[in-house]
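Student: So, here come the structures, one by one.
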Structure P
Amino acid sequence: MSSERALAALEASGIGFTITRHGPVGSLEEAAAARGVEPSRVLKTIVVRRGDDDFLFVLVPGDRQISWPKLRALLGVSRLSMPDKEVARDVTGYERGTITPFGSTRAWPVVADARVAPDGEAHQVSIGGGAHGVAATVDGSELVRALGAQVADVTEPL
């Protein structure tokens, strides 16, 4: 089961986390309520393709979306794309809506939006746990450290 793989990877990371299991949700607001956090603290893990067999994860706050110009500038590339759901599953081991860097079948680089770990403050965020209705609440700065994430302003409001 993919959530077991994600949870094992979370445990191995050494960061503190709380697992929340909830039923199906139909919106960001429902997911945030079920997880006990604000919508801006629900992280979406987006798989982005840089090139052939070259992907990365981008951690995006729930109330924001990737700013493609900012992300391209950060990565120094002129073209990025999002893979279809089959490719995303093949390169992560997770189906869309459950993707997390924890326990991914390949350890792709991670870019975290600057709002994931604001400087100098404890900031709880909720990241997917590898299955629908499974999430881990963690400190954003610990998450960034555990994933070796590059932190940058790469999003814009929805």
Structure Q
Amino acid sequence: MKVPALIATVAYIVDRSAQLRNTYTNELTAPVEFACIFCQSGEEYIGFSDAIQTLGKIVEETPSGYTYLLNDSISTPSGPLRLVKVRKPDPQILKRGDADFNTDYKNFKKRYQRNPGFELVRRETFEMLRLSSPSFDVMSCFSNVPKSKELGIKF
């Protein structure tokens, strides 16, 4: 897997996630904070992992994969992106990936929590609303703590 394929995949995920966000919310200008590629095979995981290692450094290790801080941002219509996770294949996850967008989470949650397609996800250190639709092969996430803040990263 080469770097251009990685960048094209990330750009696709962010673009489609923004389209999903724009279809179901009024947060049309919410900037992207983080993107995750859901690898579809072990070969793809190795290829994307090899490619991204040339672009930045690991800033988070999870059982499902690594998050990287890129040296240079990837330009997207939703703003510059420097945090990308390459997730190990999981046969239960059929989506291509997801993107996290920064919002005024408290007000966003009040407005959208009970809407169709939104799921409240609670983790140890944060919570988020995750938006999905059968019409989209990606998801959009809105966290109460931006990923950069959770990792202690200042841009």
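Every number here is computed from the coordinates shown, using simple stated rules; none is lab data. It should be emphasised that the depicted structure is a prediction, and the values quoted were computed from it without experimental measurement. Cβ atoms are built from the backbone, for glycine too; each structure is taken alone.
Student: Suppose you compute distance in nm of label points 7 Å out along Cα→Cβ at positions 3 and 131 for every structure in P, Q: which one lands on 0.4?
Tutor: Working: P: 0.4; Q: 3.3.
Traced to structure P.
Student: For relative contact order in percent (Cα under 8 Å, 6 or more apart), which structure out of P, Q has the highest calculated value?
Tutor: That would be structure P.
Student: Suppose you compute FRET efficiency 1/(1 + (r/R0)^6) of positions 67 and 147 (r between Cβ atoms, R0 = 25 Å, to 0.05) for every structure in P, Q: which one lands on 0.75?
Tutor: Details: P: 0.75; Q: 1.00.
That value comes from structure P.
Student: Tell me which of P, Q gives 1.00 when you compute FRET efficiency 1/(1 + (r/R0)^6) of positions 83 and 139 (r between Cβ atoms, R0 = 30 Å, to 0.05).
Tutor: On the way: P: 0.50; Q: 1.00.
Considering all the candidates, the number was obtained from Q.
Student: Out of P, Q, which one gives 2.5 for distance in nm of label points 7 Å out along Cα→Cβ at positions 11 and 27 as computed from the coordinates? Display every interim value, and only then the final one.
Tutor: Details: P: 3.7; Q: 2.5.
This value belongs to structure Q.
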